[in-house]
Structure P
Amino acid sequence: MTHTVALSFADGNTLFFKAGHNDLLMDAALRNGITLPIDCREGVCGTCKGLCESGQYEMEYADEEALTEAETADRYVLSCQTRIQSDATFYYDFASSLCSHQPASLQTAVITELKDVSADTTLLQLALPERNSTLEFLPGQYANLHIPGSELTRAYSFANAPTPDNQLQFLIRKLPNGQMGQYLQQARVGDQLQIEAPFGAFYLREVTRPVYFLAGGTGLSAFLAMLDVLVQQAAPVQQPIRLYYGVNQVADLCQQERLNHYRTLLPDFDWQPVVSQPDDSWNGLSGYIQQHLPLSALRDEAFDMYLCGPPPMIDAVNQWCDEHQLQHGKLYSEKFTAPVK
């Protein structure tokens, strides 16, 4: 039995490798050319400390000066003492450059679908050649797409879970006069472009308490990937999953049928669109996402909140959480960079 292990680092890089059941994390990483920092290899120095953010493991020994009882309870581990029991993700609070590893390389992908899904949003689907191994990434991470005919790249979150045949989806907003938007207007199925991935420290952690997904515009992409992964899990997630999807105009909404389908696939999932500038025909939620969050529940219960969208949205939600002194939640966010032409 083998497991997929992801090592995520503070610089946003993620490394993937396969490990046998009950392999030591440190040994499995070394076999795959990843040299995690280490001094003692006996569970004493704490140099190889990381945080298990999803998956099952067993830790053999940890000196109390290397890991406190509180850290152990919070799923911190020593890589030299940790045996892999399932697919797992570990986070290290240092740059991946401290490890010897093969850097991400450009791969050539083929466009397999181009579909306008809202007034200004295109669903771009790519496929990597069959000779390539499965492109591993964590739901919520992004890829750099190289715009053909230029030296420019743009970063887009994956909008689906990894697939064995390397079908990759992205929601792309077509900015007025934007370089990617101009390219997509003349792109055709069968065209090639280059992709580099994965990147980003924004990804789904293990679900152990209620989860709130807050999407602004095409920030929805990251949550589509997360929902795909939750659907694929062998044991259905029983925790409540709530998605709030904010857009400016009703015409900006997309992937609604797909979101409705998740309601039938997950035990306790629901979503709500929020339109900040609705017309007279709109009967749903209006204004901004934070105005519709369940404040009493967030005050009383532990929760995880994921935010992906434009910086003003992320900043407004963070401010709202601070103002209401929500003490029991963890917030994870991915801000879009300022639009570049």
Structure Q
Amino acid sequence: MSKWNLLIILSVLLFSCRNNQDVSKLDETIYVRSQGSDMPVHIHGNLNSKVLLLMVHGGPGGSGLDYRAGKYTVPLEQRFAVAYWDQRGQGMSHGKYNTEAMTLDQMCKDLDAVIQVLQAKYGDSIKTVVLGHSWGGMLTANYMINENNQKKISGWIEANGAHDIPQLNKDAIQMFKEVADEQINEGNNVSNWKDVLTWAQAIDTNNITADISYEINLKAYQAEEWLIDDGVMAYPEPGGNKVPFLAGPVNPLVSFLSGNLTNSLLLDEIERTALTKELHKVTVPTLILWGKYDFVVPPSLGWDTYHSISSTDKEIVLFEQSGHSPMSNEWEAFSEAIISFIEKLE
């Protein structure tokens, strides 16, 4: 018997739902071991729905429970079971930290292990929907272009997904120019936008280095602050599920340090990764969620996904007052779009 099969069997024996367990209010954590990494998966919500929504966090360097703190997860957990996974080398994952295993392909194998263990735990009748945000969009896109992987899930949600960094950088520069012109004409933060416009006009989009890519990311978040200040973007609303980061399952310092190391190890591969031409292989029902003012990952990438995938059941939602995290800027509409998509799945 393989170690993998043994892991699945142990997961079922140790963690499977008992007949007397109230699956309408799940609150449990399991660990999935994959290639020397022990990765926590926190499951909360209503399993009576027979739907499991797996959150694949951004970064690299984020954590699953960072996403649970958002207000948008409250209605999601009322309807469905939601699983928050800490990826290899991130959050509170631990085990052997093999730097050679810090690759996109290995993390796709980790994602597959998580999906298989969750399905073994909760049963094959559960519909599994995978949501990837930002870096999680790259990770899930790479997972989805494998036909065998698609057979294991019922739907894919890409939220502001960074599935093509070379294209992302070019499109971000163009977006900076367009929005800068627009905001200058409106009289909003004129000095800041003029500086950004001058910077963007000087960039050779055919020769974007890692340093320029880093600048794009920094300026993207600055631009969101200006747009929020001027009322163009909605102010992120606090609240949501209470996640005790200091006295609970997360040590912020450990998460920060391990996440930064993982980010640095993945950076070179991420900067080269371009999956747009592979997306035609995707046939599962797909929901694409994007903020109109996302300079980190421009909306053009969302439209690339929409036009490239072969899914007959696909939808794109553009949030008019949001940036890179529409789940914060327009949390109600974000939740509603996810709930509507999942409830229409067969």
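Worth pointing out:
- Answer label among P, Q for the case where Cα Rg over 2.2 N^0.38 Å, calculated from the coordinates, equals 0.98: Q
- Parent structure of the calculated result 0.65, given that FRET efficiency 1/(1 + (r/R0)^6) of positions 100 and 252 (r between Cβ atoms, R0 = 30 Å, to 0.05) is the read-out and P, Q the choices: Q
- The maximum of FRET efficiency 1/(1 + (r/R0)^6) of positions 68 and 268 (r between Cβ atoms, R0 = 35 Å, to 0.05) over structures P, Q, that is, the highest value, falls on Q.
- Ranking P, Q by relative contact order in percent (Cα under 8 Å, 6 or more apart), the structure that comes out highest: Q
- Which entry (P, Q) yields the derived value 0.25 for FRET efficiency 1/(1 + (r/R0)^6) of positions 52 and 180 (r between Cβ atoms, R0 = 35 Å, to 0.05): Q
- Structure from which -14500 was derived, helix-only ellipticity at 222 nm (-39500 (n - 2.57) for each DSSP H run of 4 or more, over all residues; to 500), options P, Q: Q
Bear in mind that the values in this text are calculations on the coordinates, not laboratory data. As the structure is a prediction and not an experimental result, all values here were calculated from the model. Cβ atoms are built from the backbone, for glycine too; each structure is taken alone.
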